[in-house]
Structure P
Amino acid sequence: MKSEELTPVLLVSATEAECVPIMQKLSGSKTLLPYLYSGTLHGLPVELLISGIGSVATIFRLSQTVLQRSYSRAISIGIAGSFVNHVNIGETVQIVEDCFADLGIDDNGRFYNLREAGLPCDDFDCDLIINPCPTASSHPKLRGITVQTSSGSEKRITKLILRYFPEVETMENAAFFYVCRKTNIPFASYRAISNFVEPRNRKNWQTEKAIKNVNDSVIQLFSDSIIQ
């Protein structure tokens, strides 16, 4: 079957900086919209969406895209912070469960999610969003949390660890999971570790290494026909 007859895979990245290596690899690259590109990767048609940073931008732009176009699968790529030391800086991981970790109320220093607070809550937005069909790659499969303020103080980090026992943190991943689950699109999320979640110290970050590694990993998945 010719590539133009196949339903494309949607790649999703918060920023262009996090997907430059893949953008450079796209054959026949075309700009469909200022934030949406198309091309082929190892013979498979793909479209690449720049969603913007954070859950609000991601939900808006991703929903707008998938409700107007058809995709066989969606793949999120980017960087993440790690809470654990059993993954290395620069290592690519697959996030398989996530949640909106700061969606709720603060009651005099105690956090309650929407369900705990007795507020309306739909299927996925309170406790946990699970990917029911992650891709069969060898990358570590980890538990994530999604926040709207990147964690950078001991007090905040401790609270998140005690409540969620997270392994990685992003600002978009639960939003990506949410839209894909709601629209019934098979999906996977690949992130490379740029830093450990600790009191903020950008000197310890290895962003360029993480970006290169996660892009190389996803390109290899296409090459190995793990993503089709």
Structure Q
Amino acid sequence: MTAPSAQRSPFIDTSNAMILLVDCQPGLSLAAESRSHQALVNNVVALARTAAVFEVPIIATTSATQRASGQMWPALREALTDPPMERHALNAYNDDDVRQAIRATGRDTVLIAGLLTEACVSFPALSMIGADYVPYIVADCCAGFNAETHELALGRASAVGVGLTSWIQLLLEWQGDWTHTRTYAGAVAILAEFGGAYGLELQHARDMLTSPAATPKN
């Protein structure tokens, strides 16, 4: 793991980043009222697919799957290579297996998303501040009990140095330049499906560039 530095770039390097997806399960998301269930699922799936395109490892957790929370959302499970880890500590960073899995990635920038913002997202972020990690919360890929407590949890984390970002900002940051062909198709496909009007605009631009009208005959 690379030791954090006072001169560290504010940009998130894909070679040093990983994602912690916490408890993306229906029993929790249906109880979170700060964001609609479908919007939350779409954003998290977009984040997972973005990670796959840019080869950023994901560690996913679940809790109480046989009781209140249920299994991971099917749409997200399909987007992941590895199954989620069942944990028991409220703070995922206090779970030995999860903590060891994070350490095994050799990466110190941890992007955290999932449920619920007030505890299982913000608590590991707060713990990592004092543990030689650089934590970020992917804020549009989280939800809380209500809008007020969600924002309060994000504000508390931000006040002590936890970064805030969004899945679309990460995708654009990692793509960097639309001439990067290795990741272009994957990035545009994600934006086309989940990026709203911006995704439609990118599709339109791509279609215009490949149209016969773009190369008129002499």
Structure R
Amino acid sequence: MTELDRLAGIVISPAKTLEDIDRRPSWVLPLILLLVFNFAVTFVVYRVLVTDSNFDRVALAKIQWEGSAQVPIAQQIAALRGQRERWYLLPVFAVVISTLALSVFFYVVLRLARAGPTFLKVFCVVCWSFVIYRVLGGTLTIIALLVRGPANFFPAAPEAWSPTSMAHLVSRAAVNHNVYSAISKLDVFLVWWLIVLAIGFSKTSRNLSIGRSAAIVSIAEVGYLVLDALGALPGVS
């Protein structure tokens, strides 16, 4: 398979594609796509939706929604203004940190489960499977953000911007921002991504059935969502 074949295959034929990735690991193309789409979403938010004219309104809405009462409002606004000014750096850190952290976590878990994958293959599976969640899902998110426009933009958890997020079924006023953040991550693309991730770990490990792989991935995701709902994940919205 060529890299373009893999790009199409990860969507329409993930098992066959991940078998090919097991034989010849690669990660450059998906990582570039993750950077591009994360960059695109960040650009839309910080340069199209959040403008100089509405910055104060959006900043105050974000502070009231999730800000710390222990930090002066002026300091929080200054921090948000700095994020907007350096928006182009955020995608790089977000993509690199998330892919590496997730790869390290699952590599350790799979080694403990005696599945025996190499770190390179775990990293490749994470990168390619993220195409489902961050590229396909990111495309719909960008479209939804642009359609809603600046007037209807609310700076909640980024996952809540997806039109397929469960967050749209819950009133923000009904739950605190941590619970809302966890609910917002329940998405069609999340489930699709988890399925592809489970298939990938099964295909790239020596001794891991699809059932065990699915159980490992599901338990890890449920644990993550519970910690997020409890507010035990600083910096994660």
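Which of P, Q, R yields -13000 for helix-only ellipticity at 222 nm (-39500 (n - 2.57) for each DSSP H run of 4 or more, over all residues; to 500), as computed?
Q
Which structure, out of P, Q, R, was Kirkwood radius over Cα pairs in Å, for residues 111-174 alone derived from, given a value of 13.6?
It was calculated from structure P.
Kindly point out which one of P, Q, R the value 1.5 was derived from, the read-out being distance in nm of label points 7 Å out along Cα→Cβ at positions 87 and 135.
P
Thinking of P, Q, R, which structure, once Cα Rg over 2.2 N^0.38 Å, for residues 47-102 alone is computed, gives back 1.30?
R
Since every read-out is calculated from the coordinates, none of them should be taken as a lab result. Keep in mind it's a predicted model, so treat the numbers as computed, not measured. Cβ atoms are built from the backbone, for glycine too; each structure is taken alone.
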